[in-house]
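There are structures below to look over.
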Structure 1
Amino acid sequence: MAWTVDTCLLLDLALDDPKFFSASARLLDEKQPEGLVVCPISVVEMSPVFAGQITAIEEFLQRLNIPWSEAWTLADTQAAFTVWNRYVARKRQGNLPKRPIADVLIGAFAARFQGLLTRNISDFRQLFPDLKMIAP
């Protein structure tokens, strides 16, 4: 079963990040035989990097051999709905820092795959305590 690649790792590669590029590339190479997918939300988040040109990100992901056409499902929506409700309730009690909705959506998507490849394990762990995650 495939691993979901978080936006941060894609940014490391697309922007040739001097600090994270090598480690992120190694992790993706290591997990490639198991399969990699990208959440549709990550594709949207990457738009500014590719000047809003969908063909540019398609080519980028194709070079990395990472499919981006995996559909968002009803199960993804249900998982995100539940997690976002729990997060907002805890946030109202003052128990959590601000998190972007994109993390909830990416984590919900990743929950139906093998797990999530990300540099932001601690952020996702608060939202998805049972999700398998690997950092570079």
Structure 2
Amino acid sequence: MTELAPQTYTITRRDLVRYAGASGDFNPIHWSDRVATKVGLPGVIAHGMLTMALTSRAVTTWAGGDPGAIAEFSVRFARPILVPDDETGTELTVTGVAKEDPSGLVRIDITAVCAGEKVLAQARALVRSVAV
């Protein structure tokens, strides 16, 4: 079992706008505090798929930069990531523990944390060619 080096990503409102344009997800909970609070959220939240993409970027980094090394990747969204309306945004830190899997691949159990809270549950990846 090997602990993998933490990867930290900053998420700003600017990132949310860019992601909305790339993904086509223009839901106002990702850019409007007024709408987000009206539907019961504490503020604007990051897209779940953006959170998943950043997490998979960490796995790709651990796998030597090869996205093709990821054979399987899954997460459950546990908590939203609040993104303040300022220049600093918020940080998502991704850590992992790698161990050999019976399939012959390496299993990475992933932890993703923002503001001291785990934002993903049951996050794991099966990867080829990772030194454990």
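Just checking, which of 1, 2 has the largest value of distance in nm of label points 7 Å out along Cα→Cβ at positions 45 and 61?
Going through 1, 2 one by one, distance in nm of label points 7 Å out along Cα→Cβ at positions 45 and 61 peaks for structure 2.
Of structures 1, 2, which gives -7500 when helix-only ellipticity at 222 nm (-39500 (n - 2.57) for each DSSP H run of 4 or more, over all residues; to 500) is computed from the coordinates?
2
Name the one structure among 1, 2 that mean count of other Cβ atoms within 10 Å over residues 21-28 of 11.6 was derived from.
It was calculated from structure 2.
OK, next. For distance in nm of label points 7 Å out along Cα→Cβ at positions 13 and 69, the calculated result is 1.8, so let me know which of 1, 2 that is.
Corresponding structure: 1.
Taken together, the values in this text are just the output of simple stated rules run on the coordinates, not laboratory data. Note that the structure is a prediction, hence the values are computed from the model and not measured. Cβ atoms are built from the backbone, for glycine too; each structure is taken alone.
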